Every structure is written in structure tokens, then in C-alpha cells.
Structure I
Amino acid sequence: MPQFDVYTNPNPDSQQKIPYFVDIQADLLDNLATRVVVPLYQQGNIVNLLQQLNPTVTIENELFILSIAELAAIPFTYLGTPISNIQDEREAIVAAVDLLITGI
């Protein structure tokens, strides 16, 4: 499960607002039963945006917003098959996680 793989949200109750999750967990920890993910919101479905805390990414020619403050650990079996990888956005994602944890 490569870091920064993007997965479809299989939960029909939240899929409209949060169509995807991105796996941000280091590949080194692939043997764990869970993966740390961040929800990807469609533009307009998230409030109180902070540019550095909520980086944007493009997936399938559509803009999505990461909600770093909502990161969670979920069973890796929940994720299914990746549909994309946003490794190119690594720097912005890691900076957002640093801001959440350290405040800088």
C-alpha cells in the first residue's frame, strides 16, 4: 500500500461529501492492520479552510481538499483498490500534518 495512494470512500452515507481518502502512512509500516488516512472533500463541502492545513489536489481533473484535521486510522481492508496516487503533493501534505501536530 504505497503512501499517498487515493482510495474511493466505500461508505454511502459520506461518499457524496467525501468521495476519497488518501493514505498518508509511511510504507515502512505496511505490516500494521490499519492505515492512517485523510478524507478528501469535494470543493464547497468543507468549511473553515486554512490554506496550509487544507491542501488541494486534483484527481481525475477535479479539485479536492484534504482535511488534515480529520485524519484517522482505519483497517487497511476498508480501503480496497487505489484509484490514484498523489505523491507529487507530498511536501504540502507533510507540511499540513506538521502544522496540525506542532503548530508550525
Structure II
Amino acid sequence: MKLLRIYLGEKDVKGGKPLAEYIVELAYKSGLNGITVCKGIIGFGKKRHIHRSDFFTLSEDLPIVIDIVDEKEKIAEFIEKIKLLNFDGLIVEVPVNAYYVEKKE
């Protein structure tokens, strides 16, 4: 199993919608097992611009982190699709041990 983590900005768009939403739909259509999108409160990237959310600074480009855990082959295929998107960000791939848990009735 692999963890695919994608870092991008809240302002990034693709096809007229937020890039994070576009990636979720792409993951769904690609048959990935699941995806989680988290919005950060502060961060900076390669360009070293600090983006933050607080009372005095109303950033409209907060950091977004997308996590996907799936089989390494499916992650590798999905990474190629993500690389084709035009955005400033970071893609991280990490081997993980993953276990599905389900509520017992």
C-alpha cells in the first residue's frame, strides 16, 4: 500500500472548479478506494509565501492537503494523471501499512 499526499493551494482551479474537488472526482472515476481533503490554517511552499487564516489576515489561498491510500499500482497510475494538472504544489508518495477497520454490528 502507498500513501499519496498532494499539497496545493485553495485558489487552484481546474475546469472551473476548485482543484481539490476536481482531484476528488478524478480519484472517484479512477476507482481509488478513498480520499480525504484537509484545509490548513497556515503554511508555505517552495515560493515561501506564508498563507494563514487568522483575524488580521484573510488569506484566500490557504493550504490544502489531499491524502489517498491505495495499492501501489493504482497510486502510480494516479500520480501520472496528477502530474498532468497545471498547478504549483507538491506530490509525496510514501509506503504504508494500512488496515481497514469496519464497525461490527
Structure III
Amino acid sequence: MAAKIKKGDKVVVTTGRDKGKQGEVLKVFPDEGRAIVQGVRLVKRHTKPSAKNPQGGIVTKEAPISIANLAHLDPKDGKPTRVGFRFLEDGRKVRYAKRSGELIDR
């Protein structure tokens, strides 16, 4: 399957407890069909002191969310859109927003 959601994309959550929240994709797990989005699906983890976090304690971080619950934001008007693929004259395959026809920049 082609990668419709990639790192750096602006997305909005369509379902679940974080419905309506927007953020940037930080990491994608294509084999699992999940992604980590900045500021979405925050969870608290109790961590032991380590070299990275000498204090330890309760840390809030993003957890993976299903890609099926995410939608791209249209570059033109900022509303949710589906993604399509097309080939440019020079032969490159690019993603575009089906709502407005704009290319999705990276």
C-alpha cells in the first residue's frame, strides 16, 4: 500500500477521545498502521531514573494512534481531505488533496 501519511504531514484526528485535535506526524509505523502525532493521545508513564532522565517520575508523552483515525489537512483551507496520487509531467509521483486539488508539500 502506498504511504498516504508521512512524517511531517499536518493531520486531524477524526474519531476517538482526541477527535478534532490537529498536529504534525512525528513518526509512522507502516507495518502496524499507526502513527505518533504531536500533542495527540497523550499518556502518562512512570519512569525510573536513567541517564536521559535522572529525576525519573511521571512523564507525559504521545502514544501511537491508528492511521485510519487520521485525515490530512487540506493545504488550501485547513479542512480534512482525502489523499490521491498523480504523476507530474516530469514523471514524478506526488500526493494531492482531493478536496482542493492542491499538491501536498513536504
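Quick note: the coordinates plus some simple rules give every number you see, no bench work behind them. Just so it is clear, the model here is predicted, and its values are computed rather than measured.
Some notes on this structure:
- Each of I, II, III could give helix-only ellipticity at 222 nm (-39500 (n - 2.57) for each DSSP H run of 4 or more, over all residues; to 500), but the derived value 0 comes from III.
- Ranked by relative contact order in percent (Cα under 8 Å, 6 or more apart), structures I, II, III are topped by II, which has the highest value.
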